[in-house]
Structure I
Amino acid sequence: MNPAADNIAVHALQRRSFWLRQLTQWHWISAALCMIGMLLFAATGITLNHASQIKTQPRITRQQGEVPADLLDQLKAGVDVGGALPKGVRAWLDAQWSLHGTGGVAEWSEDEVYLSMPRPGGDAWVSFDLQSGEAEYEGTDRGWISYFNDLHKGRNAGAVWGWFIDVFAVACLVFSISGLLLLQMHAARRRTTWPLVGLGLLLPALLALLFIH
């Protein structure tokens, strides 16, 4: 018997057991956090890859109205200031046409105020004729597939969704790295581990080299 060797073996086994528990915990927690997001991004990866084959019919909504005189005066006064639409005008748009997201920076000129309101899965704009007081709105809805495709790309989805994508990406990195380390710990008993990992690296590399020019 060699007590020193036995102690080293026990410590090595305890260290392995500790890291195995830690990695397993990080792996399942990150999997739980990013599972729904991974399903969404995987599904929209398919729809984006076949976007030209998926035909959609945009639905266009148009509205016209006349801005009250006091709000028209606010718009005229804002020509020299620029920036967002006056709060009263935004409230009128909400009450008149249930328009939200009208707080962006508008384009101001002597004759017209124009506000673009792009969003995932569609576009919208509203304009005001400063001479006649006429207000016009047009909204385009390209359907739920376009909506989720735009969420995949982070297109016109706002800062909060951009933060979510960053957090989601970190969770995916934790999931992948912890999974790779778990594979390394179990690889001795699973001979196909590294050939499969190598195939996962080699296949996209070969496809990129041979078919992407």
Structure II
Amino acid sequence: MTELTAIDVLILPDGAMLEQAKAWNARLLESVRSGFTLDAKHTPHITLLQRYVHTEELDEVYAAIGSTLADVAASSLELTAVKLAHMELAATPGVGLAGLLCQAGSSVIDLQRALIEAVKPYTGSGGTREAFVTSEAEPDINADTLTYVEGYVPEHSGDKFLAHVTVGQATLADLADLERSTFDRFMFHPVGFAVYHLGNNGTAQTQLRHWDLT
């Protein structure tokens, strides 16, 4: 069986989003102090594509992604943060994973479509925990993560693409209050892109490649 690597092709947002993401993260840590802090292991980002790719073809994957990004018109890529929302995780009863939901402009959707086609020749199926980053502290990869990456296309792409920046964890009660509060929408843009090696729960764990958007 060919070795696979679980990757995340992601947008690195500008300062407008970074400032908001860090502020929300600090607020959510007041609810669940054991939650994660936005840092090098939890970098604020928007996932464009998750895939299992053949490990021996990673250099070809990077080249295909880089070639696709080279054709991007930077000024056309716009996103708008519209609200705070959450999802419940079976592993943490009573606690939700929160994110800033975003409306993606048509050029962002077009870019996702182009990236899907670019990495298609190198895409594999049937990834296991060996495809992910693991550690002594987190040695396992849950079934939800395995199936999420497997089905990212088509289940989370195109018309089903849900652009978001994960900002932390909070109790469901606190999240209900926060989500009822007024949210001031704001627009932001990418300043770069990266490929990350995925960990459990789709965490962008290890940066593999980076491209500045100039």
Structure III
Amino acid sequence: MIVQIPLGILEANCYLVYDEASGAGVIVDPGGDTRPLRQEINRRGVSIKAILNTHGHFDHCAGNAELGSFEVPLGIHPADQDLLAEGGGAAWFGFPTVPTMQPTLILTEGFEYPVGSLRLRVLETPGHTPGSICLYSSEENALLTGDTLFAGGIGRTDLPGGDPRALTASLTRLLTLPPETIIYPGHGPTSTLAQERHHNPWLRFIAAR
């Protein structure tokens, strides 16, 4: 089960991913005030096992410290650890820097985090940031894309660490996944890879090359 909960100043999508049978779950990208997330966790009776960040920008990780009471590991790609430690770029936009937890899970290519009977597999998708990742669950037919891919758009590359060529390569890779894969992006509504292949101008260009 995947539950979308917008959090924080920019209402970035946080995801509660959990196995209904066991109740085990993880939090992906808590971007701010975590009260709505905590309410959902309590309502559903989920036992949180880890917090995972798709990248180090503040609007996806500002709630990390608030969730320290769960006493679970935090995971992020090592290429974004410095960005996370420096406040996730909040100061670039005039927002206060929020402290974070120290990551202890290294989310690199092929790493799989078990969530009950589910598995979240790390796909390295740099471009928006050097350490951007997506999380793929074949059991849920789901791809949590962070800020790599949105419904109708893609992640920006004009911030420090952005790389348009790397992002193009990452998007090309995502197009090799099953077209019925459901996209759970860091901002905005869900979609599918098939829909994006036909309607997203950037993916249409890449697919036509």
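Suppose you compute semi-axes √(5λ) of the Cα gyration tensor in Å for every structure in I, II, III: which one lands on 25, 21, 15?
On the way: I: 57, 22, 13; II: 27, 22, 14; III: 25, 21, 15.
This figure was derived from III.
Can you spot which of I, II, III the value 0.75 was calculated from, given it is FRET efficiency 1/(1 + (r/R0)^6) of positions 109 and 157 (r between Cβ atoms, R0 = 25 Å, to 0.05)? Intermediate values should be presented prior to the final figure.
Numbers: I: 0.30; II: 1.00; III: 0.75.
Derived from III, not from the others.
Looking at relative contact order in percent (Cα under 8 Å, 6 or more apart), point out which structure of I, II, III has the largest value.
By relative contact order in percent (Cα under 8 Å, 6 or more apart), the leading structure of I, II, III is II.
Kindly point out which one of I, II, III the value -5500 was derived from, the read-out being helix-only ellipticity at 222 nm (-39500 (n - 2.57) for each DSSP H run of 4 or more, over all residues; to 500). Write down the numbers at each step before the final one.
Details: I: -20500; II: -9000; III: -5500.
This figure was derived from III.
Which one of I, II, III has Cα Rg over 2.2 N^0.38 Å, for residues 53-124 alone, as calculated from the coordinates, equal to 1.27? Intermediate results must be reported in sequence, preceding the final value.
Numbers: I: 1.27; II: 1.49; III: 1.15.
The structure behind it is I.
Every number in this text was worked out from the coordinates using simple rules, so none of it is lab data. These numbers come from a predicted model, not from an experiment. Cβ atoms are built from the backbone, for glycine too; each structure is taken alone.
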